[in-house]
Structure 1
Amino acid sequence: MAIRLMLADDHRMLREGLRRSLEDEGFDVVGEASGGEEAVHLAASLSPDVILMDVTMPDVDGVEATRRIHAVQPGIRVVMLTMHADQGVIAEALRAGASGYLVKDCSTDEIADAVRQAASDDSTLSAELASAMLDEVRRIDPNPVDDDSDRVVTKREVEVLQLIADGCSTPEVAETLFISQKTVKNHLASIYHKLDARDRTQAVLQAVRLGIVKLT
């Protein structure tokens, strides 16, 4: 089944170009929004799998729109589109519930890969995203507690989390730990439940807050 994708950007030419390119890649582009307010309403009615969300838009910016969408439909994955890899913006997007980000000068192939990864929850943690997450953790709690008694995840789940935090993909985690990819995914499902996270980005953020893993 094709991934149901929604586009949110105030530049019509960019949206039209993205629609053509991503439909050629096999995505089902179910809707387009020209502003943040419209994106919130369309997300509610269309329930796409993934939204490509511009940060800078009229009426409501992409971060606030993501926050509103995530509050009502946390299962929708949002990948932010930014002009520059500004860590402050990325940290704000993480707080709002975004799963990742793309810089607008990236290629169509990179966009397609990011959307597929977001939809399948198999996106790797880039150095820029990890750095923004670390800044966010320090902002919220400058002294996270690392106490074994507070850990709700198993030793193996900690190993999986640490490898994800180090930027490993599911196949890389499986190879490193000598387990199957299905077992990795089972561990991740358990981690999400225990840490009240919806994807690996949020799970790592929660784990760093709790002192379970460290970002390098």
Structure 2
Amino acid sequence: MLIIALEGPSYAGKSTAIRHLRHTALGSRAFVSDCYVKHIAHRDDIPPARTDSAAAQLAAFERFMEIEATRVAEAAASGRQLVVLDRSVDTLLAHAYALDALFGYGVHHRLRGRLTTLPFLRPDRTLYLDVPAETLHLRRKTAGHTAAESEYFLHEPGFLHHARDYFVHTARRPMTRELTVLAADADPDEVARAVEALVGFWTR
């Protein structure tokens, strides 16, 4: 089984790329799993992006890992040899890494330890969609989200910097076996086609 994950900040174009892949020959032979929050029926049940304590961050991780266990079971039941993930456990670790840096929670290493005892889909290849903060802001505005950018934690400069650092610069490698960074500040449909080309190359 080949597991490929798409990562990157909110509004980087992951969902657009996933939708595009679903309608290609690649998508027809792959098990494709949406991001964690799309597995939660009610918005109020989604753990907050900005938790207020280490305990709350640990609890959020455990909630998302319940979803990860479901993904593992669904991927196995699908019988498909290609799995495409909209976000992986590295999303959860990057989030904790950023909150550790910002608030000193100190939970990132504990979460990595938990992964030794929990089922998860470890990506063979991860494609990180790298998008400047200014472009993310414009995409969010275009999507009709009018709240002030400063009120959107996932686009706060500090969070964006540290979450990106986890994938691109951190000395401790992500869980994925191989990481590719793709500049994704072009039109999302163009990025989706670039993602399709890379996934196609990796699955030859």
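Who wins on relative contact order in percent (Cα under 8 Å, 6 or more apart) among 1, 2, i.e. which is largest?
Between 1, 2, the highest calculated value is found for 2.
Which structure, out of 1, 2, was Rg and Dmax of the Cα atoms in Å, for residues 65-176 alone derived from, given a value of 15.8, 44?
Numbers: 1: 15.2, 46; 2: 15.8, 44.
Checking each candidate, the match is 2.
Distance in nm of label points 7 Å out along Cα→Cβ at positions 25 and 49 was computed and gave 1.2; which structure, 1, 2, did it come from?
Working through the options, I get structure 1.
For percent of Cα pairs over 27 Å apart, the calculated result is 27, so let me know which of 1, 2 that is.
2
Bear in mind that the values in this text are calculations on the coordinates, not laboratory data. Remember, it's a predicted structure, so these values are computed and weren't measured experimentally. Cβ atoms are built from the backbone, for glycine too; each structure is taken alone.
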